[in-house]
Structure formats: structure tokens, C-alpha cells
Structure P
């Protein structure tokens with residue numbers, strides 16, 4: 001097993017077995033509450049949660065967020081998730097494909113298109129690799145491996161600072177993202193990995209041609225904590241603990257970006273754990289809601305566990321719409337149903 005494969009296996013094990021969730025900083029969605037409608041004048045069976053994202057129709061506003069690849073366990077997880085994405089009409093991202101670009105023999109652990117011919121699939125590479133010899137060729141490789149509908153470039157400066165031998169040269173990266181957006185023929189989405197994208201940074205990314213933003217805010221899995229668990233020395237371990245709760249809450253990211261940019265495709269992820277939080281994120285302005293950890297737990301268990309999770313999430317979203325008097329997601333976004341809780 002290569003060093004990269006070992007790291008991928010470590011990440012899966014740590015996320016599943018250790019407490020690496022944010023402890024003090026939340027996703028911010030607990031600060032909002034829906035107003036109940038006792039007479040919604042709707043039929044629950046007619047509630048519509050279909051949505052369009054980057055010109056593709058999804059049956060629910062759900063993204064199985066980028067998680068893994070590169071090992072046999074990761075292949076099993078990706079295959080199970082892809083089957084579910086196809087079955088329920090969802091979007092799905094895979095973990096960083098750098099390992100597959102550099103070791104083509106593990107590309108099969110990412111290639112799930114045959115299992116999800118109609119699903120929206122997102123390829124994924126670390127944006128910082130554009131400063132480490134990567135360019136259009138490698139990005140196209142990642143897209144081709146997955147036959148992807150779009151490419152996610154993830155930003156993870158804090159994780160790279162704490163990760164053993166991390167890639168920490170982020171200088172001049174914005175210009176390289178701009179060049180890539182001009183050259184590549186699929187949409188480019190930029191996401192964080194759990195520390196959030198501020199309005200200021202979203203503005204810079206949108207101005208250089210990025211097609212969508214996944215805020216991936218604080219409140220879920222802390223990659224500083226994950227890397228602290230993998231630390232090779234006490235310095236890395238202590239740094240991971242210091243920065244365990246670093247970031248911008250998911251709710252704050254969504255609100256700030258959507259207020260400024262009404263039309264940019266926007267994904268809310270970062271600590272979302274149920275359909276109520278998904279509905280809150282959409283009411284605040286997100287187009288899709290991404291979940292990783294709940295899907296990782298379910299996929300590690302069984303295909304049945306994934307189905308049960310998705311069916312629960314869908315039922316929760318529909319009940320929120322029904323009990324707020326909103327027949328579909330577009331009406332939920334425009335409605336005054338969600339209110340900030342005043343202490």
C-alpha cells in the first residue's frame with residue numbers, strides 16, 4: 001500500500017472510529033426555527049422536492065459529499081453510494097482523485113459511472129495541486145475517470161498545515177483556478193473541506209469564473225482533528241487540537257453569499273445531519289445540501305442502511321415543506337417560514 005493509500009485508509013478509520021467532530025463551533029442552523037402551519041392546505045403526497053442544479057434535474061436536493069477513494073474499502077463505499085445516487089436521483093462526489101491520477105491502477109475505486117448512469121457525479125482534486133505540477137491534463141483525467149458532470153476543486157489550507165508533509169503553497173492559486181475555468185469544458189465547483197468559504201473569498205472565486213460554490217462550513221467533521229489523530233509528532237498533534245474548532249459556520253456562509261449573489265449555484269455542507277437542517281439550509285438560500293459523515297457511516301454498514309438514511313432524509317424534508325405550507329423547494333426559498341431564534 002502506498003503512502004497515499006495508507007493516508008486514505010487512515011482517514012476512513014479515524015472518521016468512523018474516533019471523535020473528530022467539531023465540539024464548540026456548530027453549523028449555525030440551530031439559530032433558526034420554522035414557523036408551523038397548522039392548516040397547510042396541501043396534500044403531503046404531492047409535495048415536490050425535485051430541483052435543478054447546473055442544468056441537471058435531481059429528485060431531491062441531496063449531494064452525497066466527496067469522501068473517499070483509492071483503497072478497496074473506499075471502492076466498496078463508493079459503489080454502494082453510487083447505487084443509491086442512481087436509485088434516488090441524487091448528486092454524488094468522490095474523494096480526492098490525486099491518488100488515481102498518480103496511480104492509474106486504483107482508478108477503478110472511483111469509477112462508478114456504470115452503477116450510476118443517470119446520477120450527477122462530481123470529480124474532485126485539491127486546488128493546491130495546481131501549484132504542484134497539476135494542470136488541465138490532470139483535471140481532465142479526474143473528470144474522465146468518473147465520466148463526471150463537473151469538477152470539484154477543494155480548498156483545505158488548514159488541513160494541509162497540520163497534515164504530515166502537507167502541501168502548503170497556496171500562493172498565486174486564484175490565477176491558476178481562473179486559467180483552468182477558461183480551459184476546461186465542464187463546470188468547476190470550489191469547495192472547502194469543513195472550515196467554510198467567506199463572502200470575500202466567494203466573490204474572488206466567482207469573479208475568476210468558478211461555476212458554483214460548496215461552502216463546506218464548520219460544524220461537522222474537523223479535519224484538523226483528523227490530522228491530529230494521524231500526527232507524526234507532538235507539534236502536529238497540538239496544532240490539530242488548537243485548530244479543532246476553526247472556521248465559519250455553514251449558516252453564516254450560505255446567508256452572506258446568497259445575499260450578494262442571487263443566482264450562483266450554491267451547495268450547503270458542513271455538519272448537516274438531518275432533513276430538518278437540509279430544509280433550513282435551502283430556506284436560507286442553498287440549492288443543494290451535502291452530507292458526508294452520515295453517508296460514510298451508512299455505507300460502511302450496508303446498502304440497506306444507505307437506503308434507510310436517504311428515505312428518512314427525504315421524509316423529513318417533505319414534512320418540513322408540508323408543515324410550513326410550501327408545496328416545493330422554490331416556494332420554501334421564497335417563504336417567510338424560517339425565522340431566526342431570538343434569545
Structure Q
């Protein structure tokens with residue numbers, strides 16, 4: 001049977017780049033993959049053709065030989081065509097991972113679980129950063145068996161069903177599929193004499209104190225990651241990670257908007273009308289602010305550099321100060337008399353008694 005041209009199989013030209021060849025192969029593999037075409041022999045053959053074409057054209061040396069001498073030239077180099085699914089997965093792993101998800105490695109198979117810890121801090125702590133000690137309850141290696149899961153004097157044995165691989169293979173069409181071994185649960189080892197303290201798990205529940213560095217300017221909902229501080233892995237696999245979810249508590253005087261803060265400042269009518277220099281409470285201290293003459297209630301003034309620090313403290317946001325002019329609820333006789341003169345001078349109609357005065 002005459003072999004088809006590799007470029008024709010993938011639907012590309014001879015001067016096509018490797019990236020375009022890879023893209024064409026992705027499309028062909030998706031279209032003709034046996035899982036999408038069960039029992040379709042024609043689709044299976046086209047899938048093999050596309051895999052063989054890609055195996056040659058993505059390799060610079062093989063492609064050069066093929067371009068010059070064709071299929072006969074490739075035979076002279078020892079290339080025998082489609083080499084099976086196991087070879088495809090090892091050679092083109094990035095392509096098939098995009099189809100079917102991440103392929104689990106033996107080291108990842110027994111990886112410990114990731115853990116989550118919710119940490120609440122104040123807005124002041126978020127502004128300054130800090131070292132915080134937290135206590136986490138998690139599984140850790142059993143001291144009695146040193147994590148082996150076996151009684152003293154015993155060791156885990158290689159699983160006879162899978163030979164220690166943790167996986168068994170099953171033929172499905174021209175595919176060789178791997179799946180976790182049922183005898184050992186994918187661990188590759190079996191324990192005949194389990195440790196009495198941990199019941200063969202190799203882990204026990206313990207409390208551990210951990211120091212967490214809270215960065216300056218951390219925002220509500222931020223995640224911090226402590227690598228390897230999750231639960232331990234099985235049979236020498238890596239430990240999981242600890243993810244710390246940071247909650248910044250609401251502040252009674254300040255509202256955070258990104259790196260800016262918003263606050264309210266209450267002033268008297270004379271201060272707003274005549275102007276004043278006032279002291280404003282900031283998140284970590286105080287600042288002086290000028291109130292111009294004739295300031296209206298709910299006017300907003302900006303104090304740059306008095307907001308929240310950006311993450312890691314490289315700069316600071318702005319403090320937005322909203323001025324609220326307070327109206328007195330009670331007046332002395334002298335205050336009322338002066339205020340009535342002010343109203344008369346401006347032509348404002350006011351009640352004659354009972355509304356302002358203190359009798």
C-alpha cells in the first residue's frame with residue numbers, strides 16, 4: 001500500500017512552520033481520536049497516519065530526510081512508522097494533556113493533600129505587615145513506624161500484582177491503558193503487618209505551629225502558600241501545600257478601596273464657614289489638613305500618601321476625607337443671640353423661639 005504524503009495528511013504546505021504543523025496535528029488528532037470514534041476503523045487508521053506524520057515533521061532531522069528522499073529515505077534511518085500509543089504519550093505529552101487533562105506521574109500519585117487555613121487580620125496589620133504564628137492540625141508521619149505504616153521490624157513489600165508500579169495495563173483496541181492497581185490501591189506496596197498506632201496509614205493527626213509572613217499591603221481574599229506544609233505524601237511522594245486565605249476585618253473609621261482609604265471628618269459650622277486647620281485621624285496616626293473658607297458639607301479632600309501601602313510597601317495610596325458639617329442640637333442664650341443676628345444680616349427667616357434656644 002502506497003503511503004500518503006505527510007504534508008497532505010496534516011493539510012499543510014512544505015514550508016509550514018513547526019507551530020502550524022503542531023496545530024494541524026492537534027486538529028486531526030481531536031477529529032479522529034478513537035475515544036471520539038469508537039469502533040470506527042477508518043478513523044483509527046487516520047489517527048495513526050496523523051501521529052506518524054507529526055512524529056516526522058516535528059523532528060528537524062527526520063523532516064529534512066523526508067523532504068529530500070521521501071518515505072524510502074526514512075526507512076534508511078531506521079524509522080518504522082507509527083510506534084504505538086505509549087510512544088505518542090511520551091513524545092507528545094503536551095498535546096494529549098490538553099485533550100485529556102494532566103497525566104499523573106508516579107511521584108504525584110501519592111502526593112499529600114493540600115490544606116487551607118483561614119486567617120483574619122486587622123486593617124492596621126495589613127498596612128504594616130507582620131509575622132503571625134498559626135497552629136495547624138494536620139496529618140504527619142507516624143513516629144512509631146517513621147511513616148512506613150509497618151510494625152517494628154517489618155517493611156512494606158512490593159505489590160506482586162503490579163510489581164511496585166502502582167499501575168496495571170489493559171489493552172483496549174490498539175491502546176494500552178494504565179489504571180491504578182486494585183491490589184495495592186495504586187501505592188505499589190502492600191503492608192502485611194500494619195503499625196498499631198497509625199493502623200498502617202503511616203500518618204497520625206498532630207498540631208504544628210507555623211510562622212506566616214504577612215506582606216505589607218495584603219488585600220482581603222489574598223492567598224499565601226506554604227510549600228510542603230500540607231499533609232505528607234505516601235510512599236515517599238511529596239507533601240501537599242498549605243494555602244492561607246487572608247481576611248482583612250472591616251474598620252470602624254476607614255473604608256478600603258484598593259490602595260485608597262475613605263474616612264469622614266466632622267467639623268463645626270464656624271470651621272466650615274471661616275476655614276480652619278484641623279487634625280485628621282489616619283490609619284496609623286494623625287495628619288494636619290487645611291479646611292478652606294466656605295467648605296460645604298460632604299466636600300472631599302485628598303491626603304496623598306496616607307492611604308494603604310501597595311503590596312510589599314513600595315508606595316501608598318490616598319486618604320479621601322469627606323467633611324461633614326455638624327449642626328448643633330442645643331445652643332446657649334449667647335450663641336442663639338449671635339446666630340439670630342447672623343440670620344437677620346443675611347435676610348434668612350428663622351423661628352422666633354423654641355427651635356434654637358435653650359430655655
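Coordinate-derived values only; no laboratory data. Note that the coordinates shown come from a computational prediction; the quantities given were computed from them, not determined experimentally. Cβ atoms are built from the backbone, for glycine too; each structure is taken alone.
One of P, Q was used to compute P(r) over Cα pairs in 10 Å bins from 0, in percent, and the result was 4, 14, 13, 12, 14, 14, 10, 7, 6, 4, 1, 0. Which label is that? Value 4, 14, 13, 12, 14, 14, 10, 7, 6, 4, 1, 0 for P(r) over Cα pairs in 10 Å bins from 0, in percent corresponds to Q out of P, Q. Looking at mean count of other Cβ atoms within 10 Å over residues 26-33 for structures P, Q, the greatest value goes to P.
I have 14.4 for mean count of other Cβ atoms within 10 Å over residues 202-209, calculated from one of the structures P, Q. Which structure is it? The correct label is Q. Here relative contact order in percent (Cα under 8 Å, 6 or more apart) was derived from just one of the structures P, Q, and that gives 14; the source is Q. When helix-only ellipticity at 222 nm (-39500 (n - 2.57) for each DSSP H run of 4 or more, over all residues; to 500) is calculated, the result is -12500; to which of the structures P, Q does this value belong? Answer by label: P. Computing distance in nm of label points 7 Å out along Cα→Cβ at positions 2 and 266 across structures P, Q gives 9.6 for structure Q. I have 12.5 for mean count of other Cβ atoms within 10 Å over residues 10-17, calculated from one of the structures P, Q. Which structure is it? Of the structures listed, the value fits Q.
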